[in-house]
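Once you scroll down, you'll see the structures, which are given as structure tokens.
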Structure P
Amino acid sequence: MRCLLAVVLGVGGVGKTTYIYRLVGVPVQPKTTLRPGIYRWSLEGIPLCIVDIPGDKALEVADALARAWPFYFDLAVFMYDVTDVNTLHALLEINSHLRGRLVKPYRRSVVVGNKVDLAGPLVRGEEVARAVEAVGVFYISALRDSYDKVVEPIRAGLRELNLKVSR
């Protein structure tokens, strides 16, 4: 089976690299992402290549992705910080910039609200999820939640791609 392509998108500081490290089992604290990285991982026998894109602002993220990876992804993980509404709105900007370059650069998408362990009032992402045609919204703490909870957004995306993964 070919390696399914997934990308984690969001502005700087939302926890994209921490999330990827947690998924693939990298045991160190991530540093600031300066260039795109590709992480190979397998979920229940399904090989995935997860792309980590640098950038602090929405346009930087979209441009970095378009330059580094000029073809389609199977799954886009749109990540925001549940304590900062601006990071949620940035997902719409990223999606708009990407669709300006390509019709739709991903087959399926999920929205992940990260840092629920820090949340006072939780910024909800359902409206943005509809706008980016996401499978759903998942609220997690990439640092503190169980591995099963952290991997659930990926599982949901893979199920929507008609791949057999557990619930």
Structure Q
Amino acid sequence: MNTVQAIATQMLTVAGTLLAVRVTGRVQDRRARREERLLAFTALHGALEDYRRCMFVLVSLRLVRAALDRGQDPAVVRAELDAHGVRVDHLDPTAEQIAEARAASHAARSALSAPQARLIMLSSYAVRMEIQNAVGACKDIREAQSFSSLQDRRRYAKTAGEELLLVGAEGL
């Protein structure tokens, strides 16, 4: 083998090695980014579940308290709760219990902020819109004026969270 062939062989070997390193690096970067997005989706979904539950508890306690304050018979309130599938731990919630539920909803909303921000930075426009929809649906639970409306809003928030997962899964 002459010198030119030896140099050409070495250059091809070096070029192949550099290309392999670059391809391997890109694959690892993609894998790490996918893992980061998967963790962010998992954290956001869990935080959304907690926030939705806390908002539901808070509003259900408020609605029960309001019904009782209007003079509704507790048996009628219980029947309405049962008819709409709303379960509450306290049929006669105190202001303190409502304040505790409010504090829990604020804590859940705060816990939602970090995974929401992380995922917004890592995601496409479509995913960002689904995130806003899912978080907004949880917030909208507080606008319920009846047990029926409360259940409808909870179902919508749950569906919005599931839609977020489906859109997110497409991007993984």
| request: Consider the structures P, Q: one of them gives 12.3, 35 for Rg and Dmax of the Cα atoms in Å, for residues 17-72 alone as calculated from the coordinates. Say which. | output: P
| field | Of the structures P, Q, the one that 32 was derived from, the read-out being relative contact order in percent (Cα under 8 Å, 6 or more apart) | value | Q
| remark: Value -0.51, -0.57, -0.76, -1.10 of log10 I(q)/I(0) by the Debye sum over Cα atoms at q = 0.14, 0.15, 0.19, 0.27 Å⁻¹, for residues 89-144 alone was derived from the coordinates of, among P, Q, structure Q
| said: If FRET efficiency 1/(1 + (r/R0)^6) of positions 9 and 41 (r between Cβ atoms, R0 = 35 Å, to 0.05) computes to 1.00, which of P, Q did it come from? | reply: P
| query | Comparing distance in nm of label points 7 Å out along Cα→Cβ at positions 25 and 81 across structures P, Q, which is largest? | reply | Q
| message | One of P, Q was used to compute helix-only ellipticity at 222 nm (-39500 (n - 2.57) for each DSSP H run of 4 or more, over all residues; to 500), and the result was -30500. Which label is that? | response | Q
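With distance in nm of label points 7 Å out along Cα→Cβ at positions 113 and 137 as the yardstick, tell me which of P, Q scores highest.
Working: P: 0.5; Q: 2.4.
Once distance in nm of label points 7 Å out along Cα→Cβ at positions 113 and 137 is tallied for P, Q, the winner is Q.
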| message | I have 1.70 for Cα Rg over 2.2 N^0.38 Å, calculated from one of the structures P, Q. Which structure is it? | response | Q
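None of the figures in this text is laboratory data; all of them are computed from the coordinates on show. Since this is a predicted model, take the numbers as computed values, not measurements. Cβ atoms are built from the backbone, for glycine too; each structure is taken alone.
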